[in-house]
Structure I
Amino acid sequence: MASEKIKARVDTLRELLAHHAHQYYTLDAPEISDNAYDSLHKELRELEEKYPELADKNSVTSRIVGEALPFLKKVQHTIPQWSFNDAFSEEEIRAFDERVRKFAGKPASYDLELKIDGLKVVFTYKKGLLITAATRGDGVVGEDVTHNILTIASVPKKLSRPVDIITEGEVYLTRSGFLKLNENQEKRGEQLFANPRNAAAGSLRQLDPKIALERPLEVFMYDVAETEEDYPSTQTEELEYLAELGFAVNREHCHADSLKEIFDYWHKWKGSAREKVDYQIDGIVLKVESREMQQTLGYTGKAPRFAIAYKFPPEQVQTIVEDITLQVGRTGKLTPVAHLRPVSVAGSTVARATLHNEDFIKEKDVRIGDTVILQKAGDVIPEIVSVIRELRVEGAKCWSFPTHSSLCGGDGAIERIEGEAAHRCKVAGSFEQQARRIIHFAGKSALDITGCGRETIKTLMEHDLISDFSDLFELTKNELLTLEGFEETKADNLIKAIEASKRVSLDRLLIGLSIPHVGEETAFLLATHFSTLVQLQKITEESFSKIDGIGPIIGKAVSEWFADKNNLVLLARLLKYLTIKKVVAPEKGKLTGQTVVITGTLPTLSRDEAETMVRAAGGKVASSVSSKTSFVVAGIDPGSKFAKAEQLGISILDEGEFLKKMEA
């Protein structure tokens with residue numbers, strides 16, 4: 001039975017869609033994109049299917065409306081690699097053409113090529129034989145993928161003549177092949193690929209070439225980076241030169257002498273022509289035809305001045321803002337992030353979007369609970385385009401920048417940068433501090449997420465994929481595949497490790513939360529006295545202090561942590577993903593009443609394993625040696641604790657003696 005809230009949303013959706021249908025079909029003046037309209041229409045249809053009692057023959061879903069996507073060897077590129085700047089409108093193309101005209105001192109003609117949605121690869125041939133094939137990487141260093149490139153039939157292993165040449169091309173997965181690949185994935189019960197581009201990239205970033213061999217990969221060559229022969233004088237002649245050597249080139253290119261010809265070509269391929277080719281394209285590329293003019297124009301730091309990618313409009317969808325949190329950058333700058341109801345945009349699942357700064361939030365009037373139109377700017381970075389105010393729920397919360405944040409260390413103070421819209425942490429090094437917190441959370445003593453070490457955490461933070469503990473559980477395989485060094489197997493393994501960590505014992509979670517003074521032993525004591533987080537939140541400082549082994553300092557720290565509103569919000573987000581296992585202390589064991597210190601590196605046991613054995617036997621684990629220590633377990637390089645035990649005459653056991661004691 002549909003609730004009153006659902007009924008109200010269905011009614012509002014019908015009114016909203018009727019309005020936009022009138023604007024689109026009758027007035028030819030659409031106010032939202034086709035993708036956004038389709039997304040709203042889909043939600044209404046799904047609600048009507050889920051709640052048949054809400055069906056209405058006059059609904060827009062029931063009638064025709066309208067009124068009449070480190071294990072590979074590294075390769076140092078001999079020619080620095082670049083990427084295209086992007087344009088999304090006619091105005092930007094006109095501005096590009098004007099820049100070319102001014103810089104070169106004369107008008108330019110262009111070669112127009114399709115922008116294949118694949119992976120750029122650099123090919124090096126010596127005496128006509130393929131030597132290496134490498135990904136673009138960071139433009140200076142790429143990944144050696146020659147072993148997988150050799151599986152692609154359209155890549156010549158030997159050219160038509162023995163020339164030394166470096167070429168660049170796009171490796172892609174055919175659209176028909178992509179559909180068949182996902183059909184096979186589904187039959188095997190395996191995860192589907194989000195889009196052809198990521199499937200192609202993942203195929204190349206494998207150690208086993210059999211995987212690439214099984215997939216319908218192809219390549220189009222489009223650029224000569226270096227050749228020992230005479231360079232062609234135009235871009236069109238360069239493509240013919242590549243074809244003459246035996247390379248596959250895309251024949252759907254054309255010459256343009258005017259802006260009108262450029263726009264006509266763009267519109268042609270934005271439309272029905274796009275569906276008639278067996279590869280995915282996301283725009284066209286303009287390249288100045290004359291090589292002499294190309295050399296005059298040269299390059300900026302990352303892109304050629306003589307070429308630009310004219311992208312097709314990005315896909316837009318609607319979703320709901322479920323929360324707004326902060327992300328800390330390497331300089332301490334804070335960026336608001338919208339946590340979204342997960343939605344697929346341009347083939348990728350998106351659960352977060354940047355909100356840039358406080359001014360952006362106020363300008364868009366984004367509130368928690370709002371329905372928003374989302375797009376991928378340049379098909380890469382998710383951003384909120386607008387709020388659908390007609391769907392705003394009663395009580396939608398306004399958001400403003402806080403004055404303090406747990407991301408900022410010290411007293412957590414935040415300041416707005418004078419003359420800018422940005423905020424930052426007052427305390428220096430906040431990024432590093434937050435990185436350490438997340439690294440600890442994912443570490444062996446806490447959630448033990450395999451493959452989520454220091455470098456991975458920092459990479460995820462630097463690419464705005466995570467800012468706090470809960471963000472780890474929102475990561476998707478598609479997001480990981482966009483990062484340097486992540487291929488399918490590595491991405492799959494990390495996603496699986498994160499999934500496995502969602503079932504965690506209470507003491508391990510308490511360790512991971514970085515509560516002041518709460519180490520492994522204290523976390524174990526708290527977890528065995530209070531079986532749930534809800535109980536911990538209700539306990540007073542005085543009650544904590546009464547627990548044997550806790551004391552007033554720890555009690556105060558724990559009590560204050562659970563009283564902090566920001567920490568409670570963090571816990572609420574975590575509990576959406578985690579299943580927390582209770583920790584039960586043994587009633588009586590071999591080590592009941594004994595205190596044990598473990599020092600040095602044990603031959604076969606990890607520190608965590610040894611400490612778990614002590615606790616399971618009823619003993620306590622201490623971090624320092626004192627007169628209350630029952631015995632010390634010492635491994636390699638035991639340090640000062642070993643000396644202190646000798647000084648106090650405390651029994652010292654090696655690992656073998658410890659294991660015998662536990663078996664006795």
Structure II
Amino acid sequence: MFSKILVANRGEIACRVIKTARRMGIKTVAVYSDADRDALHVEMADEAVHIGPAAAAESYLLADKIIAACKETGAEAVHPGYGFLSERSSFPEALAKEGIVWIGPNSRAIEAMGDKIESKKFANNANVSTVPGYLGVIESADQAVEIAGDIGYPVMIKASAGGGGKGMRIAWNGEEARDGYTRSKSEAASSFGDDRVFIEKFIENPRHIEIQVLGDKHGNAIYLGERECSIQRRNQKVIEEAPSPLLDEETRRKMGEQAVALAQAVDYDSAGTVEFVAGQDKSFYFLEMNTRLQVEHPVTELITGVDLVEQMIRVAAGEELSLEQDDVKLKGWSVESRIYAEDPYRNFLPSIGRLVRYQPPEEVSADGLTIRNDTGVVEGSEISMFYDPMIAKLITHAPTREQAIDAMSTALDAFYVDGIQHNVPFLTALMNHPRWRSGELATSFIADEYPDGFSPAVPDEAAYSVLAAVALSMGALERERLDHLPGRLRPHSGAVREDWVVRLDKTYVPIRLAAGYPGTPVELDVAVGDGPLMNVESDWAPGAPLWSGKVGDQPVTVQIRKVTGGHRLDWQGYSVVAKVMTPRVAELDELMPEKLPPDTSKMLLCPMPGLVVSIAVDEGQEVKAGEQLAVVEAMKMENVLRAERDCTISAIKAAPGDSLAVDAVIMEFS
């Protein structure tokens with residue numbers, strides 16, 4: 001076994017590998033760029049080596065710098081994580097020349113299966129069912145349009161060396177095929193250093209299901225069940241689960257055996273994933289093979305009890321698999337939510353900045369419930385524009401799917417992040433979405449259910465009651481403490497009055513404090529409107545970010561953020577501003593005029609922090625609705641900004657190469 005390994009990655013996956021290596025008694029070496037000098041993976045490792053500037057192309061993507069770090073520290077092997085150099089066949093070959101072991105599949109398998117075009121050719125030759133498409137090199141946008149027309153719309157344009165939704169576009173007509181080809185090539189070149197793309201038929205209403213395989217260097221290979229990854233946005237996975245609610249035992253076996261046969265055909269000798277697109281009728285087609293560890297591997301680990309990172313290390317060291325296929329048993333259900341630095345209220349545009357507050361839920365593994373948080377950040381960490389926007393992966397495991405979802409919903413309520421925008425509110429809403437809970441999934445789920453973008457759900461009567469009760473328990477306690485501050489000029493007014501009104505956004509909710517006294521811990525009896533008395537219990541104290549307790553018999557965890565005159569409450573996908581008032585103040589408050597936001601309808605604002613790639617118009621130019629105005633790149637994704645209406649460009653305020661903040665003015669219209 002190795003005594004020291006180098007982790008050629010960053011963020012949560014580097015931390016994940018280091019944890020397993022530490023448990024196995026193996027020392028670790030981290031590498032880091034300028035942007036990651038103070039990162040968590042650097043702190044966790046036994047040693048750390050600086051490898052260059054923030055841009056990945058000048059640091060994490062340079063094999064010679066990784067090899068130099070191995071030589072400097074005496075690392076015997078390299079684990080690549082995912083992304084960066086993990087699927088470049090030239091990297092393990094370069095390591096082998098230096099006598100350094102690659103913790104991953106052999107380079108022949110990477111070359112055969114890591115390239116999406118070649119892997120489809122290989123699968124066709126091996127009589128594996130594949131999606132209809134064109135696998136040759138596409139030389140121009142005109143050729144792309146011609147090929148797409150021959151296949152039949154809709155089509156998917158995908159980067160050959162891609163992953164993570166980058167370099168991927170769906171086209172429903174010739175114009176979209178032309179634009180998608182150009183954008184996919186550009187994103188592929190900047191993200192993977194390889195601008196080749198291919199086109200295949202896009203199967204409508206599909207599900208994305210993948211099989212985890214594991215092989216060794218002695219010809220053994222097994223599959224460890226499936227993962228369903230159908231909840232996606234812009235082809236980027238958002239929620240994964242294992243097993244899939246679609247599959248039965250027979251379909252699972254067929255998919256698994258096909259995946260193993262494909263792996264054995266290329267002498268696959270590590271952890272890998274064979275991805276399929278599945279129809280609602282349980283038909284399935286091979287998509288690609290990811291010759292690396294997947295982001296969503298924890299859900300497989302929790303339902304099988306197999307540490308995939310440990311198995312990769314042991315296989316790389318020459319050990320045989322300790323498991324046979326009959327040993328693999330799927331136990332319970334696991335769900336993973338990806339916590340991203342993106343704003344769900346602004347069409348999920350990236351957000352960068354410092355984590356002013358970062359308080360994940362407590363990790364648990366007891367009584368049949370597991371809550372696991374794989375992360376690469378701590379409070380104070382910087383979310384950079386140079387890398388993937390993932391903050392953490394939150395994973396739950398329980399005996400049933402419903403219990404795993406309920407545990408995830410509760411854990412997300414307790415996942416507190418401030419300083420940047422993030423998708424926790426969206427994930428929480430998804431956990432409570434009836435269609436998600438029913439298991440009626442498709443890769444179009446988010447587009448289907450949120451066609452106009454995401455906004456917080458409007459609370460129903462039951463939710464209003466809970467939120468009003470929580471708000472009153474906080475508001476009364478704060479008033480009581482304020483009234484007892486020494487040196488107050490006004491006498492104690494008595495925060496404990498019976499009749500109150502809680503304003504939740506624009507809704508005024510009457511509430512009665514029937515019994516109890518505001519304090520810490522809180523124990524009150526309240527009645528919302530004409531409703532019955534509810535007991536409210538919590539140990540919340542002013543300033544705490546989470547209100548945890550019970551409202552009636554219901555356990556409740558609410559995220560609290562102070563705003564002028566009240567608090568913003570986030571719970572179960574609801575987000576409201578709550579203000580506690582006396583009935584008379586509420587009467588007057590309803591008469592107050594509403595302050596309207598400034599008019600920005602004649603401006604193109606930068607929707608997220610990013611780099612201006614191009615400006616497609618000139619001052620004085622007349623444009624039609626839908627025409628391209630500019631392209632802004634953020635976190636390796638290009639975002640095309642288009643005119644929302646017919647207009648004339650009156651002024652251009654930015655130029656290609658400019659780095660803009662969110663809401664910076666790019667151009668003005670008339």
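One of I, II was used to compute semi-axes √(5λ) of the Cα gyration tensor in Å, for residues 386-537 alone, and the result was 28, 23, 19. Which label is that?
I
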Which one of I, II has Cα extents along the principal axes in Å, for residues 450-529 alone, as calculated from the coordinates, equal to 55, 25, 22? II
With helix-only ellipticity at 222 nm (-39500 (n - 2.57) for each DSSP H run of 4 or more, over all residues; to 500) coming out at -10500, pick the structure among I, II it was computed from. I
For Rg and Dmax of the Cα atoms in Å computed as 27.0, 87, the structure of I, II it came from: II
Distance in nm of label points 7 Å out along Cα→Cβ at positions 418 and 434 - structure with the largest value, from I, II: II
Distance in nm of label points 7 Å out along Cα→Cβ at positions 274 and 578 - highest-scoring structure of I, II: II
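Every number here is computed from the coordinates shown, using simple stated rules; none is lab data. What you are looking at is a predicted structure, and each value in this text was computed from that prediction instead of being measured. Cβ atoms are built from the backbone, for glycine too; each structure is taken alone.
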